[in-house]
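Novice: For reference, the structures are reproduced in the following blocks.
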Structure P
Amino acid sequence: MQIRTLQMRMEHTEQEILEQIEKYIRKHHIAPTMRELSRLCTSVSSTSTIKAYLDRLKEKGILHYEPKTPRSITLKKELPEAK
């Protein structure tokens, strides 16, 4: 039961990170830095934890980024138009 809860929490955090990236790109027309993401996400405050989640999302093929390159996050899907 605890493993399932942890998996659900991780999936929720991944979704929150993706949503914050999408919102930031829509607003600023540039990708956020890891530090900016750590400020935007309520469930993660550490840049190293953000990096770990970005690595997981990269492995899943959801996004791409270049390590040690600021603002290099790109999503592998098109962003829907903002309402």
Structure Q
Amino acid sequence: MVRIRLKRGGNKNNPVYRIVVANGRSPRDGRFIEEIGTYNPKTKGNNYTLDLDRAQYWMGVGAQPSETVASFIKKSVKVAAVAAIAA
């Protein structure tokens, strides 16, 4: 199964994550199909970036997001809806 999940990078005690699409059997920091965003838990406020179109495409073809990535997608959809109404 294809998963949308976090891949850890950065230094000790200073994590930085990439949001990737990967095979569910691949290791956490192993091979991935596509990188669609980043997440920096050390910063406050808007601490992630996400290519929402690609995330929705992958979910449309059956990819399952992890809990954390699902929350990022939910937030991004909400922000995109507010931006569309304002425009």
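No lab work stands behind these numbers, since they all come straight from the coordinates. As the structure is a computational prediction, the values presented were derived from the model and not from experiment. Cβ atoms are built from the backbone, for glycine too; each structure is taken alone.
Novice: Taking Kirkwood radius over Cα pairs in Å for each of P, Q, which is largest?
Specialist: Going through P, Q one by one, Kirkwood radius over Cα pairs in Å is largest in Q.
Novice: Which structure, out of P, Q, was distance in nm of label points 7 Å out along Cα→Cβ at positions 48 and 72 calculated from, if the result is 0.6?
Specialist: Traced to structure Q.
Novice: Assuming -11000 is helix-only ellipticity at 222 nm (-39500 (n - 2.57) for each DSSP H run of 4 or more, over all residues; to 500) as calculated from a single structure, say which of P, Q it is.
Specialist: Attributed to the structure labelled Q.
Novice: From which structure (P, Q) was relative contact order in percent (Cα under 8 Å, 6 or more apart) calculated, if the value obtained is 22?
Specialist: Computed on structure P.
Novice: Looking at percent of Cα pairs over 17 Å apart, for residues 8-55 alone, point out which structure of P, Q has the largest value.
Specialist: Q
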